[in-house]
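Okay, got some structures for you below.
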Structure I
Amino acid sequence: MKNTTAREATARLQSMLVRDKVQAPDGFSDVLRADLLRLLNDYFELSDSVSVDIKLTEVSDFDVCITTKAHRIKSFHCAK
């Protein structure tokens, strides 16, 4: 139980540090997910919601992982 509490506290602290570093306002993640959903829906027939995971690296960069699932790639025609 103690390990779980320590891991949860670490995860919360890491999340706070990421928000502080980005200086992202409340709702940033929700807006980002909504924008990505609209964009990805232009190219894919999605079968799942969009998940975004942002982690601060040891050198103060960000690892951004975007995850979703799609049934298929939509066909479209490019102008030549």
Structure II
Amino acid sequence: MIVSVIVGIAGIVFAKEVLQLMGASETVLAMGVNYTRIVFGSSVVILLLFLINGVFRGAGNASDCNYFIHDLRAIYRRVYQ
């Protein structure tokens, strides 16, 4: 969890530099910096999703995990559409 937060913050702060290290052109930098920040910033959420998924499956309630993921997808659709 701590590593995910550190990577997320570093990715948000240094998104442009990361893309430059990968050899991105100025056109890609102009479009890709915001996207890269979103991807790195959401790494904590992705980690929590995997963690909750593992907890439900470890407890033997795989169907509860599927319901939880289904609810997250419904929230995502409402927010981003």
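Only the coordinates and a few stated rules stand behind these numbers; no lab work does. Because the structure is a prediction, the values reported are computed rather than measured. Cβ atoms are built from the backbone, for glycine too; each structure is taken alone.
Comparing relative contact order in percent (Cα under 8 Å, 6 or more apart) across structures I, II, the highest figure is found for II.
Can you tell which of I, II yields -28000 when helix-only ellipticity at 222 nm (-39500 (n - 2.57) for each DSSP H run of 4 or more, over all residues; to 500) is derived from it? The correct label is II. Sorting I, II by FRET efficiency 1/(1 + (r/R0)^6) of positions 9 and 49 (r between Cβ atoms, R0 = 25 Å, to 0.05) from high to low puts II first, with the largest value.
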